[in-house]
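Listed after this line are the structures, all set down as structure tokens.
Only the coordinates and a few stated rules stand behind these numbers; no lab work does. Keep in mind the model is a prediction, meaning the values are calculated, not measured. Cβ atoms are built from the backbone, for glycine too; each structure is taken alone.
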Structure I
Amino acid sequence: MKKTIGFIGAGNMGGALLRAAAQTVPADRIFVSDKNTALLDLVVSEIGCIAADSLTICRECDYIFLGVKPQIMPSVCGEIGDTLKNRTTPYTVVSMAAGLSIEKLWGYLGFDAPIIRIMPNTPVAVGEGMILYAPAKNVPDSSVSDFLSVMAKAGRFDLIDEKLIDAASAVSGCGPAYAYLFMEALADGGVACGLPRAKAMTYAAQMVVGAARMVLETWNHPGQLKDNVCSPGGTTIVGVRALEEHGFRAAAMDAVIAAYEKTLELGK
């Protein structure tokens, strides 16, 4: 399978996906454009991919990743819409813009382009991403399969009804930031108890990795796994009580809801 892929935008998310794609696609078949020339030069130097303008990417690439912010998506789509519409060879657009439905993207482009809407998260850069995807009805199954093959090194993929993708992304897309805050706080607590900073951070990070694998590999409910750690009268249950006294779970739920509501605003 010799596919060419192009990235319009190589920022945090676009760049992370590009790095994942580079593990399965030869660098000379990856094209990238970005208005930030310093960032573009850095990515090209690191990956060995080819710098190109957006219209060239839209004319030549099999998969066209739109890695731009929702606020500037209308102008980007306006620039590339005619080029895509006039293509005579198969292609697929991949959008990672939060809150922008396939239907809205069609409006920006001026026609019903074949689009796969995705919502990844930044751990795709290390092959541990959670990537939600929802293809438009006019995307052939073969194009979806090829997309999954091209991006196989990015992490775990899950097909989801597009109407649920905004809610799901408030968990998996925004969640890494919450996890980083949690790890930082745990490490700070360890430092307060006398641990060296580097060791405290390593312990916190590996603990989160291990706990996540316990959920994914055993499929036991997190509440049950939590109970398994909390011995009667032990140290862990005292820590859990301290978290609950400060509204830990309610705060986490509120974070997801707030992110979801913001995503809906971006789509208006």
Structure II
Amino acid sequence: MMSHPLAPKLRQLRLSGMLETLDVRVSQTVDQQLAPLEFLALLLDDELERRSQRQQILLLSLSGCDNNKTLAHFDFSAAPGINRTLIQDLAACLFIQRHENLLLCGPSGVGKSHLANGIAIEALKHHFRVIAKPTHRLLHDLQIARSNGSYPRMLTRILSCDLLLLDDFGLQSISPQAAQDLYEIITERYEKGSLIITSNRAFEEWGEVFANDLLASAALDRLTHHSHTLVIRGDSFRQRSRRKENASIKTSPEAPIIPES
């Protein structure tokens, strides 16, 4: 069917979505006796679907999100304290349209990063521009950009994306310049773009991270003004998994001893 008169024209116009399904749509048109406009509509739908998928792949590659950590892969049964209804509401991404923030707090290993990444993946599905990075890495990249002249371009991208995910805030100490950069990002995105921040630090400890109580207070005031805060408590998923593995090893039957002949 690739000898169909439409094939070379579709190639020339770079309409590969139509080209890939041309055989199927021609057969469908004949079998179902579809009108020419119905046939054209099917081909157009195929092309739009291909372009949407290609855009999703591009947005994902640029975002820094982990495609393996989705909400579908999150074990809510192992974290009964998490408000699943709230997570589902956030997955609809209306909070991004309203330029609201999401703060996920709690000890290490309780699923903060996974949930944040999963919501960011949902944002990509809604065609939002997303940047997702550990906080210290983003600030380090900004410092490098300042030295090589790419700082204005990088900062513009950070400030203009629809959703900025800063993972593990407060996990590592940051320099005074990095603290100032972070404050500028928070200030410039206030009521203009959404932030997701995960942290194992209580809000009262943010002053230590910024090494400046006034700067931390001003940043937190803006972050929490239009925000959803989810505090997750419980044991680390990794620790629970390790305990299960150890228990399994202890309860497994010992291998039989084979006497020497």
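Things to note:
- Which entry (I, II) yields the derived value 77, 69, 40 for Cα extents along the principal axes in Å: II
- When distance in nm of label points 7 Å out along Cα→Cβ at positions 91 and 139 is computed for each of I, II, the one that comes out at 1.6 is I.
- Structures I, II, by relative contact order in percent (Cα under 8 Å, 6 or more apart): label with the highest value: II
- Parent structure of the calculated result 2.2, given that distance in nm of label points 7 Å out along Cα→Cβ at positions 19 and 67 is the read-out and I, II the choices: II
- Distance in nm of label points 7 Å out along Cα→Cβ at positions 123 and 155 from the coordinates reads 0.6; which among I, II: I
- Read-out mean count of other Cβ atoms within 10 Å over residues 75-82, computed value 12.8, structure in I, II: II
- Here the criterion is mean count of other Cβ atoms within 10 Å over residues 171-178, and among I, II the highest value is seen for I.
- Comparison of I, II by mean count of other Cβ atoms within 10 Å over residues 163-170 - largest value held by: II
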